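**Student:** Following are the structures in question.
Quick note: the coordinates plus some simple rules give every number you see, no bench work behind them. Because the structure is a prediction, the values reported are computed rather than measured. Cβ atoms are built from the backbone, for glycine too; each structure is taken alone.
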Structure I
Amino acid sequence: MASRPPRLLTAILAAGLALAPLAVRAQGAPPGMPAGGQAILSDTARLLPVVARNGMVVSQEAEATRVGVDILRRGGNAVDAAVAVGFALAVTLPRAGNLGGGGFMLVHRAGKDGRPGETIAIDYRETAPAEATRDMFLDASGEPDPKKSRDSGLAVGVPGTVRGLALALEKYGSGKFTLADLVAPAERLAREGIAVEEDLADSLPHATGRLGRDPATAAIFLKEGRPFARGERLVQSDLAGTLAAIAARGPDAFYTGPIAEKIAASVKAAGGVMTAADLAAYRPVLRRPVTGRYRGYEVVSMPPPSSGGVHLVEILNILEGFDMKALGAGSADAMHLLAEAMKPAYADRAAWLGDPERVKVPAKGLTAKAYAETLRAAIDMRRARPAEEIRAGDPLPYESGQTTHFSVVDAEGNAVANTYTLNFSYGAAFVAAGTGVLLNNEMDDFAAKTGALNAHGLVGGETNSVAPGARPLSSMTPTFLFRDGRLALVTGSPGGSRIISTVLQVIVNVVDFDMNLAEAVTAPRLHHQWRPDTLLVETGFSPDALRLLRERGHKVVVGSTSGSASSILVTPEGLMGAADPRQRGTLAAGH
């Protein structure tokens, strides 16, 4: 990145701060503020990242972060630690961490003995059941019925998390830990219980109505019909039993036998079509990452069925033609360019992206520098283009084909960027009875009908229609940046449609605006996704900048916070970690 982060780290080290163990909790929102509420983020001058030499874990929940750091301290590599964090979050961050959902993992294996490193993308996204149909989410009049795609058994996609984490360990773990070793901390936390604090205390009251609809779910997450009070303990005995079975038998314990049968039965009872055979057939997929270049850095991110990597690179390509640093962070001109670069990328997302096993995704064309030139030429610095003026472009001539994120880097330079999800907070809001597994409502990420909006307001296209075995389109964007072949940044975020714009702005803040990592993560963010034609901004931007944007025609709305970017910066002198303060209870820790 720019020269400031290494200088800052040198100053911190020179001041004599202890490096191992070291952990700083993001403070962020005041007590009582709902998860996802608006925080005041404008004062970044005093922010410092966490620093360490031998490894770093950053996640949205402190206990899960500590589990990962303990694995690193005991000699595990980044993948070992990531697998342990992934299972732990299923217990400690139940609204997003999961066994009953799916996601994407980027793994970087550091080069050794003069050999170059490599980066692998693991797609463990949920799939549609074999009995899914194109029109399954339409009502009798042929219009989308959100209750079917969000609140019923039809909303549940075949979960991928357990097989995804197990595959990562099998292929890229250090060999020092078994799956049982890495599941054990999660099982203990589930069986002994966790204190209801931080994000869990914030989120449970807001989910009480949904969680209370199903008796088996209410029995776990509510206490006599009310949300757990701050300081009470949440015990998840059924989930502990499921984790114990996975530890004993591996992922087959989840995808076959009694657990799979209980999941299928619960989905069917809720009106769904998933079967035990769907679970038995599920497999994660290894994919080639999407790559691009931005101001001398190599950008490596997630390929389809995530739209994240493709459109991150597309937007960065557009911005590369402008001197963002000269415009200045938070200026009206910089904000205008960010918004105008986002609009055509989200229009392209609706038209071109889908499951690569079903549709031809023109990824090379969408990420081509020449294609970005055509999009850049359409930007007018004097006015905001209304959505009606923007259509999906033609990338073919350039062809030659509620979520949580955590980041891990180990002492050898191996790294993991992992984003996984249940979709809504607490997913479909019901557990598979007897398993403790909260199930996803990821099927809402398919297009119920061409042109219809999903729960995140994203326009659906024919390329993302429902089909048996298909993987729904996603915005998850786990990302690495490299400089001269060396790992430089690990980042990613939750946030639905705002994930892409969140990751984009972390990169721009560090590369263009010379912010240290904590400043880059905490700085106020904006988001425009083409439709609806609204520029969403967080509190913290200059009122004068917002006035100038409105004068140019932007429909500015100051709204809720955007994302939670768990990030790690890698420098020659050590590691810097930053936990996003937008959610209470996040933690960056190293050793």
Structure II
Amino acid sequence: MALLPSRLTAPEPGWTTRADVVVVGSGIAGLTAALRIHAEDHSLKLLVVTKDVLNAGSTQWAQGGIAAALGPEDTPEQHQRDTLVAGAGACDLEAVRALVNEGPDAVHELIALGTQFDHHEGELSLTREGGHHRDRIAHAGGDATGAEIQRALIAAVERAPEIEVIQHALAVDLLLAADGGVAGLTLHVIGEGEVDGVGAVLCRAVVLASGGLGQVFSQTTNPSVSTGDGMALAIRAGAVLRDLEFVQFHPTVMYVGPDSRGQQPLISEAVRGEGAFLVDFEGNRFMQGQHELADLAPRDVVAKAITRRMLETGKPHMWLDARHLGAAFWEKRFPTILATCRSHGVDPVTELIPVAPAQHYASGGVATDLQGRSTVPGLYATGEVACSGVHGANRLASNSLLEGLVFSRRIAAVLPGELRPWQDPVADERPRGLVKAKVMRKVQEVMTARVGVLRDAEGLAAASSRLDHLAGKVAGARAHERGTEAWETTNLLTVSAALTAAAALREETRGSHWREDFPHRDDVEQAGHYDAALRDGALEVTFHASPATDPSVQEANR
């Protein structure tokens, strides 16, 4: 593999400012971190930087809801079991315990902040999604949960003038102190930001909440800003990326044609939770007998079943049948999805919805402990950019919003008391690099074809070779070859290389990682984590064994 950049080619900072803590990202994880840190210590200067506008990230698009043991018959222990089963033995048990036990209070805090969840007869309305054995999904606006949470969090930030916000700001690279820890970061403020061009923010801590890597693939439910920037920035600074091979493909993404690229319309799992079911072109309900939960099986099970049936029949998609829900129910419970389907020429009240799997969620990311600390002093991570250990090999539906909420609260509980002293950045001798922006589509095509739902050794080797070739497409020093698109492309290539290397080494099928040549799960040789790091530009992936946490395995071994 060609050497990957240890930092991005970029102009020297033309301006400098200071903040005690910089939060990168403005979804549920980032805004919760900023608000909670501010609540812990009003004296700290906080800066939130976001790549687009405040509501442009993935939180805004979350349809289904947020999972927590909020119902009278539910318990954190039941939520924990469902999470561990979905995670296929790769979860961190203590992280899951933190999630499920602290989750209900965290959701109630969201409500106190002004989030207006749906209610029925005066009680919080709860529904069920794939992998859950209880109704524990709180939702808002029917299918607009993320948008409502985002609205409430933005309103709270606007009520806290001590929290400064810079929009249209791409985080370029960390500035490092003599001890290898955080001393600041460089930003490129795009277009109509408060300041223009590349600058430096000197700080004592950085909290990454920059979201996922969806744009690595040609089709994704993620917005265009999800180009793996936080993960790439972190690995260049010396942080470890863990479990990158566990990429979740949502089973029911609306199929809008073979040439569609970028963000695709999501058909929430909650639609199946309310009674919709999958059928093939002959009308057969093919999920029957595949899993005890049938159409509500965990996402990896459903995505694999759809993909298999597509391969068997030669069809480009399957169908979701929700016609029996009726017009009134659709309009009340899923108004956003209804409008989206109709905008693409499909009326789900009277027609089947064409669906196929597409990239949805990265279960891996920057390796953290239970307080969100990375392996770089002063660098924390939360939400989809992080690997807290909660999701394991496959995220349980609607646990993502809860993870961002719970682990941002955990970061805020410790960060003010362990802030690093102010340190000046040292001269950075690491080699710069940049690949040409025009190779982005080629990266996406090879990742989709070779490192998507179906993987094998031959395809992964071909992908690695192709990525190696694309890494050699180096951008020149001319101004028109630098900039946001080239930085994003380099980030995508860096994350793609690490993901592909980990997927090649994991010679088993586990959760969302499906190896055609190793179709079975291996809890003897493969129970553990693959960690990726950059050493002088060379990618190193190492395995760390840990016991499987799937309750079925634990019970079998008793």
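**Student:** Please compute distance in nm of label points 7 Å out along Cα→Cβ at positions 113 and 225 for structures I, II and give me the label with the greatest value.
**Tutor:** Biggest value here belongs to I.
**Student:** Determine which structure produced the value 39 for percent of Cα pairs over 26 Å apart, for residues 57-208 alone, calculated from the coordinates; the candidates are I, II.
**Tutor:** I
**Student:** Taking mean count of other Cβ atoms within 10 Å over residues 169-176 as the quantity of interest, name the structure among I, II where it is greatest.
**Tutor:** Looking at the calculated values, the largest one is II.
**Student:** With FRET efficiency 1/(1 + (r/R0)^6) of positions 177 and 345 (r between Cβ atoms, R0 = 41 Å, to 0.05) derived from the coordinates and found to be 0.15, which of I, II does the value describe?
**Tutor:** That value comes from structure II.
**Student:** State the single structure among I, II that was used to calculate P(r) over Cα pairs in 10 Å bins from 0, in percent, for residues 81-432 alone, giving 5, 21, 28, 25, 16, 5, 0.
**Tutor:** I
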